[in-house]
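Take a look at the structures below.
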Structure I
Amino acid sequence: MMITGPLLVLGTPNTFHPTNKFFVAATHPIFSWFIYAALMIGVHLPVPHKFIMDNPWAHTFLEVPLYLLLPYFFYFNLLDRNLTNRRISPAMAVISLFLMMVPETLTGFFIYTAPGSLYDNMYSLNDQRQGGSFMWAGAMIIDTVWMSFAVHHWIKSEEKKSREIDAQIAAENG
């Protein structure tokens with residue numbers, strides 16, 4: 001989720017600007033943040049996790065497509081696509097990515113610190129803790145990469161604004 005979504009966004013052609021109502025609604029910054037966080041947390045809750053593990057079709061036809069679509073919708077307005085047609089400022093993109101660290105890392109933290117198996121003894125407690133620690137630490141590392149990318153583009157946008165203001169001042173004093 002945290003790698004495929006951003007890479008799909010970065011690989012999207014700059015000419016891709018769909019205007020249909022579904023895509024516009026799905027990529028709304030607030031909606032996409034909450035739905036992405038809900039997916040991140042939801043699939044790790046014991047009942048949905050057991051359902052997915054017991055029903056391979058749910059993994060194939062529900063979980064995997066959601067893992068591709070929802071991250072794409074979330075990252076669509078956050079990562080640089082020539083900074084065109086964005087509905088969120090570069091500064092808010094950094095803040096949104098930072099805030100997404102909360103559900104991502106806390107999910108791993110709570111899996112790690114659970115006193116017993118959360119998944120009907122599907123895994124040993126040691127395996128569960130190892131998975132939780134990978135999710136917890138891995139989310140922090142991956143988020144740092146995307147936040148660094150977003151900060152870089154925020155700096156680029158501020159430099160562009162500064163050049164425009166400098167040119168405007170030079171024209172007035174010209």
Structure II
Amino acid sequence: DRDRSLARISELIRQRLQPDQRSAWRHQSSLDFAVRYQELVKSLPRDRRLWKYNNNAMKPYRGQLDAMSRNYLMRCKPEELGEFKQLLAQETRFREALYGSGTKEANRAQDYTDNKLHELYARMGNSILKDISAYRSEQEAVSQTHHQPSVANHLNGLQKIFNADIKAQRLAKREY
């Protein structure tokens with residue numbers, strides 16, 4: 001019976017509580033969510049190799065990521081979240097009975113719940129970060145296709161025009 005319960009907790013964390021589509025994060029209908037998403041896009045470091053939830057460089061952003069995850073779970077997956085919390089409470093009660101409720105052992109039962117919540121938020125945070133990375137890549141691709149020619153390209157073009165004009169003037173002088 002516990003095997004099924006533990007497997008269900010893992011399934012909820014890994015599949016059911018995650019967004020259904022890859023780009024679901026940036027297409028949320030909530031204005032609050034969109035504002036938080038854009039703030040996060042602007043504030044993240046340039047180096048995308050750091051964009052992993054459990055990386056120390058992401059510590060200042062974890063609060064924002066967790067708030068976005070909680071917002072999504074409460075709005076889009078309330079039934080699954082309720083089931084997840086219920087299963088965690090059952091497992092915590094089982095572990096409390098197993099370990100006891102002494103001063104040292106009391107926290108061991110709660111540690112399981114804390115670890116599973118951290119795992120859920122880490123997975124959802126990484127999902128948000130991947131979505132932001134894809135969003136930034138798309139934005140960079142668009143900006144590269146619509147980039148303005150550089151000053152050096154303009155100068156080269158002007159130099160070619162002037163050289164052609166000077167040649168034409170020299171030829172005209174010779175003919176005169």
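Values in this text are rule-based calculations from the coordinates and carry no lab data. Being a predicted model, the structure only gives us computed values, none of them experimental. Cβ atoms are built from the backbone, for glycine too; each structure is taken alone.
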key: FRET efficiency 1/(1 + (r/R0)^6) of positions 20 and 52 (r between Cβ atoms, R0 = 30 Å, to 0.05) - structure with the largest value, from I, II   = II
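For the read-out volume of the Cα convex hull per residue in Å³, for residues 68-139 alone, a value of 89 was computed from one structure; give its label from I, II.
On the way: I: 100; II: 89.
Among I, II, the structure yielding 89 for volume of the Cα convex hull per residue in Å³, for residues 68-139 alone is II.
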Percent of Cα pairs over 28 Å apart derived as 48 - corresponding label from I, II = II
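In terms of FRET efficiency 1/(1 + (r/R0)^6) of positions 12 and 132 (r between Cβ atoms, R0 = 30 Å, to 0.05), which of structures I, II is highest?
Between I, II, the highest calculated value is found for II.
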